[in-house]
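Visitor: Below, each structure is written out as structure tokens.
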Structure 1
Amino acid sequence: MNIRHAVVANQFYPGDKESLIKELEKSFLDEKRGPRKLPIVGKGEKEIIGVVVPHAGYMFSGAIAAHSYYKIAENGFADSFIILGPNHTGYGSAVAAMIRGIWETPLGEVKINEDLGKEVWKGIIDNDETAHMYEHSIEVQLPFLQYINKKFDFVPICLAMQ
């Protein structure tokens, strides 16, 4: 199985589990820009179909990102996510999914939903791992989701043309 190791840990967010958890909690509890409380998974109707989340380093955008993840938790945490992110590196296809494998972060592994990935891939999206090798925009989203609930999978899609 293909494993994509964290490439921006220690740059965009802390590279060890304990420090990362503290940084995530700091983002949620931020008095000026964050939601000011930790997320609790609710029993909502899972009505949220999408959110727009910043993808900068946590010191710059973590508290803003925390608002989206707080609402995702409150609304009822989904089993699967499709995460779209811009391609800053220029590697790979213009619209590139990774349809199988595992992504690692300091909080553990997140499995790609292969069935969902294959469904998405049927159209105009290429199955191209190259676009994801060094790209940070999707990687920085995973620790927020992992902090809320370890049991989820996802499909990453990297977009060079937005």
Structure 2
Amino acid sequence: MKTCAYCGSEIEGSYCSYCELVLSEKYINEDGKRVSNRIEAYPEESMLFKSTRELLTLETIELLYLLRYAREHRSMVYHMRINVNKAAAEGNDMNEYDQVSYKEYEQATRKVWAIENIIKDRIGYYPQKITEQFLASYLERIERSEVKPMKIYKKGE
């Protein structure tokens, strides 16, 4: 039996009369099952360079991993910038490198902000620190939230 992933109502086609929504394929489930937010694999660091439009299509857990990568990348770029400034202070001509390092730092910072704000839009805040424990706990909550089906049992069933 096809059901709405939001309310668990039986549906015909892709329209849920309770929610008054035409559902996309992702939100049409079987027998009251909930939407799965699991990911097949952890995102690769290269996904960090996707556009904001592409980032908006990712699962929140993927964005949390990417935010961790983005912060690490920004930190690396920042340290590179410090080295450029030190070299310039020692009298080396670093004008071109300074401009490039500034641009890279700006791009890295804007990427962090974009990912933070997508996450904030979804869960109401963005985590200050993303540890292995935080990610493991988040993954565990995802798994627990998918266990209980949305079914109302009538007498005699």
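Visitor: Here P(r) over Cα pairs in 5 Å bins from 0, in percent, for residues 85-124 alone was calculated and came to 6, 20, 21, 23, 24, 6, 1; which of the structures 1, 2 was it taken from?
Guide: It must be structure 1, since only it matches.
Visitor: To test your reading of the models, identify which of 1, 2 gives 31 for relative contact order in percent (Cα under 8 Å, 6 or more apart) when calculated.
Guide: 1
Visitor: With Cα extents along the principal axes in Å, for residues 53-100 alone derived from the coordinates and found to be 48, 18, 6, which of 1, 2 does the value describe?
Guide: The value was obtained from structure 2.
Visitor: Related question: Out of 1, 2, which structure matches -8500 when helix-only ellipticity at 222 nm (-39500 (n - 2.57) for each DSSP H run of 4 or more, over all residues; to 500) is calculated?
Guide: The structure behind it is 1.
Visitor: From 1, 2, which structure was Cα extents along the principal axes in Å = 86, 31, 25 calculated on?
Guide: Derived from 2, not from the others.
None of the figures in this text is laboratory data; all of them are computed from the coordinates on show. Every value quoted in this text rests on a predicted model; they were computed, and no experiment measured them.
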